[in-house]
1. Give the label, chosen from P, Q, of the structure having the highest value of Cα Rg over 2.2 N^0.38 Å, for residues 94-189 alone.
2. Comparing Rg/Rh (Cα atoms, Kirkwood Rh) across P, Q, which is largest?
3. Out of P, Q, which structure matches 28, 22, 13 when Cα extents along the principal axes in Å, for residues 54-101 alone is calculated?
4. Work out the source of 24.2 here, i.e. which of P, Q gives that when mean count of other Cβ atoms within 10 Å over residues 158-165 is computed.
5. Can you spot which of P, Q the value 3.4 was calculated from, given it is distance in nm of label points 7 Å out along Cα→Cβ at positions 38 and 110?
6. Just checking, which of P, Q has the largest value of distance in nm of label points 7 Å out along Cα→Cβ at positions 30 and 142?
7. Have a look at P, Q and say which one yields -2500 for helix-only ellipticity at 222 nm (-39500 (n - 2.57) for each DSSP H run of 4 or more, over all residues; to 500), as calculated.
Structure P
């Protein structure tokens, strides 16, 4: 019996020592939920996300997707060795958003235990200077080439302190914005007259910016569209 027990012990020991150890990659995200706080409309928020291979085999980053086109990702290294890490550079463009936001980043890898990993970031987009009533797209109108189109909008200081509205800039020289450059007191509004004379018979859309003296929101974006006809 003792001989049999000894033989069995040796057999088990040999099996354990010679059994293959299966190396596997393991994805580890620095954060799976990120609170980014307040974002001022027009701000591009940069969010670094650490990815680490906590496994024993090479981790392959196969795909990265975001929940909307407002969020872009600079991809990390396609392969991470065991113990190696890299930073995923995430950028959220707040243009056109107002209020609470929640965006998802989905990462597909060769981690057998977690082939799909996700990080969620949340925040709140606010405006110190807003186009009332909460608009961020201005339709000037449609008309024949050579005929002036006009549209009036109001912008309002929604902050708790005075803000100077200094200028409006846009790449299309056909678009003009007329308004009294002044310091707006909290809650005060300003009338802006937009005008454009279409030069081509097509739909035009672009982004212009109100320039202010606010350190939090020095440029307030506004999407502008108009249609020229024959």
Structure Q
């Protein structure tokens, strides 16, 4: 994990809060805790938080409500921890804006791996010469500052959604297999997590529904493609 990482652990079970906090304690981590959703929102408003680890089922404001409230103002990574493992609940959490979902009981090593993955997606990109700005019709993507606009209106993106859009943007009009997208955006351990990819693609489509002359194409049982119907305008930067 990156240095100076401030993690908020939210769970109404005190033993679980202590367990997760103990797992994450380290010289480069600051841990804050909350035992309900209302307090979690207060902390997020008061302090800069880098990651939220959030229980699904809590009295009062539950994890889904907290997710939706956070997503109104922030793209900070959110990992849901829940004893509920049915697919409908997982889909609900991801649709509410969670970046990942881990079922209790979980292995400590897996939790740490998930945290590293979501934090990595939230870090500034560094690579070979890259696109600084991608423009196509009324769609503009600032790949350095992570800003997406359609018709000049900024579209809010989670770190995962932006990483997925960036990957599709860097390979326009090219079919990218499901497994390849999962490994590039989420990491090697997510190669079979097709539900994550499907839900995030659908969220991208919804958020970018106003863009013109471009669409995210599904090739059944194969992958996805950002199909451009007009030549894009791009600006290169060397880093």
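1. Structure P gives the largest value of Cα Rg over 2.2 N^0.38 Å, for residues 94-189 alone among P, Q.
2. Top value of Rg/Rh (Cα atoms, Kirkwood Rh) goes to structure P.
3. Structure of origin is Q.
4. Answer for the origin of the read-out: Q.
5. Q
6. P
7. P
FYI, it's all coordinate maths here, none of it is from the lab. None of these values were measured; they are calculated from a predicted model. Cβ atoms are built from the backbone, for glycine too; each structure is taken alone.
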